[in-house]
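The structures come next, written out as structure tokens.
A short reminder: the numbers here are calculations on the coordinates, not readings from a lab. All values derive from a computational prediction rather than experimental measurement. Cβ atoms are built from the backbone, for glycine too; each structure is taken alone.
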Structure P
Amino acid sequence: MTRTAIPLPHLIGFTDRGGNWYAEEVPLAQLAKEFGTPLYVYSKKALTEAYQAYDRACIDATGKRRARIHYAMKANSNLAVIDCLRQLGSGFDLVSGGELARALAIGADPQSLVFAGVGKSADEIAQALKAGVKCINVESISELHKINRVAKELHCRAPISLRVNPDVDAQTHPYISTGLKGNKFGIAYHEVLKTYREAALLSQIDVVGIDCHIGSQITTTSPYLDAVDKVLDLVAQLKKEGIEIHHLDLGGGLGISYGAECPPDITEFTNALLNRVAERGFGYLDLVLEPGRSLVGNAGVLLTQVEYLKPGVEKNFCIVDAAMTELMRPALYEAYHGIVPVQTKAVENVTYDIVGPVCESGDWLGKDRSLAVEEGDLLAILSAGAYGFVMASNYNTRPKPAEIMVDGNKAFLIRAREKMVDLFANETVLPK
């Protein structure tokens, strides 16, 4: 089966100009020559426009802010990326002590940080409390009690919200669905009220919010609205019991187009959620949205060079210098990414599987793609700005690639390519 009929996604920062692909005003071929391959390239313009699409819906006609954006850093945590978003006004959704350290390293206001994650350690909880984060999202009764113990040891109070598992089908890949009762995330819907009652009695806990996140790469609005309604029902019940909720965290997960998908417009989607909250009479709540992929996914590409063209009996292989170690999504999720030659060549189109050099049959980046390429040519793997570099590994002792940010006609190295010696710098052999 060929996949040539799948259209390319609509991209803002990347364009094909007469057979040559550009990142904003810089040819991708020039970046590959200067910085080598494999190479991640991000567009500041694309980041900015995606953020502003959310922000437009977060401010009403009178100029009053009705919601705040907290970027889900797990999608792409490069310091330059998150600092661009900080300067635009974004807060951050964190899922580890390492992400907390990154946010603080760029000067993020601790009150703009929400600490999430299903398995926080006592040390991570302590880091968050010492930093003074806005809120810690609680995912279990056991975690609630651990937070209380850590706060007691630190002689402080812990602002918390409970992450509700609303048992709503996000209609996405099962690996990235998080809001069903069979998922590991959140507190079961029928246990939420009881858990809030318990939280309200703990000595070091301040109940400040409620949280819900149902998955990732969601391309319809209806699952969100279902989840919002179920969570607002809880807020109403809690108010009757004298437990006041101050903020409502609606999570993130809006999908992007990798080619065939048609996700809702960001601004229209955001308006639909915020309007539902207001229509239900909860517009007084401090609303938080946590987009990740939809901010950065189509703001990045992965450049790779064709090493070999290998014809076969059943398959033709285009072997490139990038691999599952640079982009795990195809191997992990069978995810589709558009793949295009960086420069158009007048050669025959051939259907290839694009594969990497890693010693695994699962090391592929695209299957059944019609490409007009020769050995030595460059390919751009599109829509690679989210869950690309952050999931990279050193399997097969492969150094991680460099990352570049393009701003207009300028390109900035925002992460240097790893050197081979870096990979075993912290290892030792046994003494003789």
Structure Q
Amino acid sequence: MAVITDALCPFCGCMCDDLMIVTEGNRIIEAKHACKLGAAKIMGHHRIKEPMMRPDKNSNFKEVSYDEAIEAAAQILVKSKRPLLYGWASALCEVHKKGILLAEELGAIIDNTASVCHGPSTLAVHEKGLPTSTLGQIKNRADVVVFWGCNPAQAHPRHMGRYSVFAKGFFSDKGRKMRKIIVVDVRKTDTANVADEYVQVEQGADYMVISALRAILAGQAAVVPDQVGGVTKEQLVKLADTLKTAKFGAIFFGMGLTQSKGRYKNIDNAISLTTELNSFTKFVIMPMRGHYNVTGFGQVCTWETGFATAVDFARGAPYYNPGETASNDVLYRKEVDAAMIIAGDAAAHFPANSVRHLAAIPLVQIDPYWNPTTEIADVVIPTAICGVEVEGTAYRMDGVSLRYRKMIEPTHPTDIEVLERLIERVKEIRGD
């Protein structure tokens, strides 16, 4: 047996770095300190064993060699007039760079899972910036923590214990006893059950509630009606007072803001609220990013193309216009005639019409795990697990880059190896 200490978890945006991995031979037998979700991924459940292909849409899979699968994938992508490369959130930054090279070679659209998650946050940051911090600063300093439209108890199981609620920090050595926790959501979640105050808003009313809080902070409480979005004026005044009297406050927001009525304008408004709170005290705001390296794709795509996601290379140069070039935009209009899903699961998270179109066109999947996208794919290429069998770089939800070490040797080719072979074969077919 061997023990790897201080290992990084490749599941969610917390990227917990205190794991103890026990290996025997070339097999992980225990992932100590990991949550159930992280442990399941590290232990490698539901792995795809061999490359697979379907002779046609109505046939079952048959196992093939990697050479056959990569050749079929390359042929599908080269023949496509409007290919989509989607996913990337559960892969390392080094994989993202290769993916952007492939998209440029194909003249494809490259998009990541932020399209159905925190893409609106990116648009809001374009307009207002982001008064934020590291998770370490929040752990060490925050005495007021707000969870708005997110439920870390379920989605980020160790977030509260390591960074935001129960963690003991340099200036918060009593942990939970020194913090006031506020949850704002449309329903009472598991996170709300541990909060000091729960504010229940009506579905789609977040923008109005934030605007009311801003008015109260500006000394214009008189213009606020007796009830806003299901929240009484009395509760709003009390909440505003709690926020502005904090020593160090932090707002964490999730898809309850980004994917509800108002979308990116909700985030724009929340960022403005945070900025205005800094006239009274120190306040920061941070998106609760889902997949462990969804933040990393935004970083890599920005420095490679100038844009964070939904980049279209059809014109020979990067073009970006959310609402036009994001995955579901082109799928809804049935523009896409072939797709490659890598390190993401479109079939599980896209609207039904988008999934139907993906099922109707040639679809390549590159992923270590069997998931709903596998069920509609034509070519499936299994790869090594990034962060477990492959080392590399990823960005935590707060934008801090961390380096993953290899825990065991890979049993499949890496994503980088598959993408390099695809790029090489695409160039050969096109005569480049």
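Which one of P, Q has Cα extents along the principal axes in Å, for residues 237-308 alone, as calculated from the coordinates, equal to 43, 26, 21?
Q
Have a look at P, Q and say which one yields 0.05 for FRET efficiency 1/(1 + (r/R0)^6) of positions 109 and 221 (r between Cβ atoms, R0 = 30 Å, to 0.05), as calculated. Can you show the working numbers first?
Values: P: 0.45; Q: 0.05.
Matching structure: Q.
Compare distance in nm of label points 7 Å out along Cα→Cβ at positions 29 and 325 across structures P, Q and report the one with the greatest value.
Greatest value across P, Q: structure Q.
Identify the structure, out of P, Q, from whose coordinates helix-only ellipticity at 222 nm (-39500 (n - 2.57) for each DSSP H run of 4 or more, over all residues; to 500) was calculated to give -10000.
Numbers: P: -8000; Q: -10000.
Label of the originating structure: Q.
For which of the structures P, Q does the calculation of distance in nm of label points 7 Å out along Cα→Cβ at positions 101 and 157 return 3.1?
Details: P: 3.1; Q: 3.7.
Derived from P, not from the others.
Which structure, out of P, Q, was volume of the Cα convex hull per residue in Å³ derived from, given a value of 137?
Q
For which of the structures P, Q does the calculation of distance in nm of label points 7 Å out along Cα→Cβ at positions 45 and 117 return 3.6?
It traces back to P.
For the read-out relative contact order in percent (Cα under 8 Å, 6 or more apart), a value of 21 was computed from one structure; give its label from P, Q.
The structure behind it is P.
Starting from the value -0.59, -1.03, -1.28: which structure in P, Q was log10 I(q)/I(0) by the Debye sum over Cα atoms at q = 0.09, 0.14, 0.17 Å⁻¹, for residues 37-244 alone calculated from?
Q
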